[in-house]
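Okay, got some structures for you below.
Laboratory data are not the source of any read-out in this text; all were calculated from the coordinates shown. All values reported here derive from a predicted model rather than from experimental measurement. Cβ atoms are built from the backbone, for glycine too; each structure is taken alone.
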Structure P
Amino acid sequence: MGTWFVKGEVLLANVLLVVITGLVFAAGILRWFGHPLVWSVDLAQLLFVWVSFLGADLALRKRAHIGIDYLVRRLPARAHVVLDIVLSLVAIAFLLAMVGLGYQLTMLNLERLYGDSGISYGFVTIAVPAGCLLLSATLAQQVIQALRSLKSVPQPIFAAEAKEEVIP
């Protein structure tokens, strides 16, 4: 995806995080003065769901999610890339299933109100399909990059066949 899209995603995540912080701070101060904002916590939670998905996508773009790669690092470069592609395709299949199920959940929750805010609960649940769609698009982009990189990775798949450098 274009850099403008990523910059927009970062900007949106940062703005939502600032709004969440402001809402929680204002709610705390006003509650202390005896005038609680009962809807502020609901809105902050709703926005936090969205920030979580945006942050997950931004971390995925940087490959910054926690991974246990003790064995994978010992694979030859080509096998490492192939395994990465296969696992990414499995994750994309799961995420696309979540897009469909999340959409169904959203349609079921359109009429339901979220706490004291008066906002439709659909705004919360739509974060699931939207976030999963973003994550699957990022993974698809990484699969395409990995497929292109296979052309430059040494040919043998098994370590016994060649003395290749193991990816750190």
Structure Q
Amino acid sequence: MAIQISSDTFEHEGAIPQRHARQGQNLSPPLQWEADSPDARQLALVVDDPDAPGPEPWVHWVIYNIPPETRELPEGVRGEDKPAEPTNTAQGRNSWGTSGYEGPQPPAGDGPHRYRFHLYALDVEPTLPAGLTRQELIDKTDGRVRDEGELVGIYQTVP
């Protein structure tokens, strides 16, 4: 069964509110999910922009070691390697080279960009070190994904 992921602030393929963008308050959106992966040891979330210029998607957030019984991330998760909430999680490096969430910010003049909130159920012990990049997380969990789900939001820079 695929993970069903949603947000109270935007629908799948709907507009991401400006409060969650870099030109807004830059708050991570609240996320909720339904997952039934009995062999999962942790959950991991990667948020990226596949429409960004360049060969690779632009990474906006990497958070992992999320306890598998967790069913939500609150709005405004702090940009720390190991945030107090959610407990026991670790955050990786985004494409700006910082820890935590950085909201949408397509280049001026670009049309709308898609932002993929991809949640993975992993059978990897929740002991991964903070600071991993998206690629390092993928490398360390290769072949260990037991379930996944995706929520896509749309954002265009406001002139």
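Here is how the numbers come out for the structure above:
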{"read-out": "Comparison of P, Q by FRET efficiency 1/(1 + (r/R0)^6) of positions 41 and 105 (r between Cβ atoms, R0 = 30 Å, to 0.05) - largest value held by", "value": "P"}
{"read-out": "Of the structures P, Q, the one that -0.93 was derived from, the read-out being log10 I(q)/I(0) by the Debye sum over Cα atoms at q = 0.15 Å⁻¹", "value": "P"}
{"read-out": "Answer label among P, Q for the case where helix-only ellipticity at 222 nm (-39500 (n - 2.57) for each DSSP H run of 4 or more, over all residues; to 500), calculated from the coordinates, equals -23500", "value": "P"}
{"read-out": "Computed 0.95 for FRET efficiency 1/(1 + (r/R0)^6) of positions 25 and 81 (r between Cβ atoms, R0 = 35 Å, to 0.05) - originating structure among P, Q", "value": "Q"}
{"read-out": "At a computed 0.95 (FRET efficiency 1/(1 + (r/R0)^6) of positions 113 and 145 (r between Cβ atoms, R0 = 41 Å, to 0.05)), which of P, Q", "value": "Q"}
{"read-out": "Comparison of P, Q - label where distance in nm of label points 7 Å out along Cα→Cβ at positions 9 and 33 is highest", "value": "P"}
